[in-house]
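Have a look at these structures, which come just after this line.
Just so it is clear, none of the values below were taken in a lab; they were calculated from the coordinates. Keep in mind it's a predicted model, so treat the numbers as computed, not measured. Cβ atoms are built from the backbone, for glycine too; each structure is taken alone.
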Structure 1
């Protein structure tokens, strides 16, 4: 809306040049904004959701939706960064007690900020393997991206497999700061923790389990029943490579059933929200209308009585 701003520092006044925009123009601007964070498909869905936002007009809806989006994303990003540092501190204490040095923490910090898979120009056999480029620029969030980076750990000859896995873990954590809800990154986080091991660190175990559930739930939003073949494939990969008992028990053995429960719960809530609550709201509106009618009748009756008394 604001095309130009002039500031007069002597009189401490602002002069704004404003042009009225159409609803289609607002949609275009909002799409441009969301494409900084998501792919075109996801950004378009965000714009569609603005229609469900409460507001007096479309501009009011845009402002409300944008405010909620910014606060929600900032909160998640800050939480993600704090969580990474907390995990680093907890694991550093464990390694310090067993190895009596701070080598592990130095390696974690180095890979967190300097992972080869976070570089925009990193290639393996002539193919780009930049996790930051795939998630930031291309907005990739699918199971193929998960498989792509699981594969690179074993085909990248610039390092041994365990070192490549550590680089992938560092890149995944770094990218999650910018995209805390990205399904591919959440599943890669689970994969890295499952193979590198969580030991007695309950925070790491919790992150692995949450990454598994949140990652597949996010994929379900777009691909629905297709995710079950992804779940089976992911579980098969974990079964072949992990030695962690909590992964075998909580994910490989019971993970699919847990996902089914979460999905059934979500579908039930969506159903009740769509078909049950609106009826309740209508009933409440009807009741409120009846109460208002009764109150109006009482007020009119009182006024009539007063007028009759005055006439007498």
Structure 2
């Protein structure tokens, strides 16, 4: 059996070394524990910061561990296109999608073996995503993601998929650019009646720059992406998701509704001291409000620009 890891990169020089090393560590466990070969397919979107050079250097250190390595380039205009290129050049029976800022945990390969040994019980796996490093705003964002969002939504995205559900099938992700690709993959798997399993012991770390400006800019882009990154077919498929997202903007106009987030965090952290629960509840509520405000502004900005065109 071959396990293919497709990594889509674009200007990730600060973290790509950790990404490659974590993949090599997982490959050792997969090979020794369950006799699974690991293939790395890195698709770079025209990075200008030395990402490819850094990746080459790290891959040289562990090339013998990997069954095969492919480093490809794409125009860098779409994360979805990058993934499609990776799928077309991969040979794995199981495929994992990683972004260039996501690192596998040390025990990832060991735990994945358990799921591979009972592969007949699932078609796609949802790893547990944590935020790193935990400092400043990234710590607050981690609480928001792991204690609030992941508990309130069913749209947690699979990253590990059996190749039979992707290879040779229409790749719905091509209907988007930098927003919505995970949602479209989820819809594709559901349409094919794939058995999607949550794998909380498969931990991955998403590297975040710990600054409020970083979160604001990123979610402003996401808001713009809801308008400009989806074509009309994608909007039709994701209509329910888009409506729910826009309904969530009600918090922006009625901030008092953010109290719900505050209560959710306080209850999730009830094992902590009262002071910590209150402080984190306030911080997470303010961050979530800011994120929704940024996305709403991004969507409005994109809409105004489209009218101007």
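Can you rank 1, 2 by relative contact order in percent (Cα under 8 Å, 6 or more apart) and just name the one with the largest value? Don't jump to the answer; show the numbers that get you there.
Numbers: 1: 11; 2: 19.
Structure 2 gives the largest value of relative contact order in percent (Cα under 8 Å, 6 or more apart) among 1, 2.
Using the calculated result 34, 21, 10 for semi-axes √(5λ) of the Cα gyration tensor in Å, for residues 32-191 alone, pick out the matching structure from 1, 2. Mind showing how you got there, number by number?
Details: 1: 34, 21, 10; 2: 23, 21, 20.
Comparing all candidates, it corresponds to 1.
Can you spot which of 1, 2 the value 5.1 was calculated from, given it is distance in nm of label points 7 Å out along Cα→Cβ at positions 16 and 256?
Details: 1: 5.7; 2: 5.1.
Source structure for this number: 2.
log10 I(q)/I(0) by the Debye sum over Cα atoms at q = 0.12 Å⁻¹ was computed and gave -0.94; which structure, 1, 2, did it come from?
Working: 1: -0.94; 2: -0.86.
This figure was derived from 1.
For FRET efficiency 1/(1 + (r/R0)^6) of positions 200 and 248 (r between Cβ atoms, R0 = 30 Å, to 0.05), the calculated result is 0.95, so let me know which of 1, 2 that is. Before the final figure, lay out each step's value.
Working: 1: 0.95; 2: 0.75.
Only structure 1 yields this read-out.
Using helix-only ellipticity at 222 nm (-39500 (n - 2.57) for each DSSP H run of 4 or more, over all residues; to 500) as the calculated read-out, with -15000 as its value, let me know the right label among 1, 2. Could the numbers behind the result be given before it?
Numbers: 1: -23000; 2: -15000.
This value belongs to structure 2.
By the measure mean count of other Cβ atoms within 10 Å over residues 40-47, tell me the structure among 1, 2 with the highest figure. Walk me through the intermediate numbers first.
On the way: 1: 15.1; 2: 22.6.
Result for mean count of other Cβ atoms within 10 Å over residues 40-47 over 1, 2: largest is 2.
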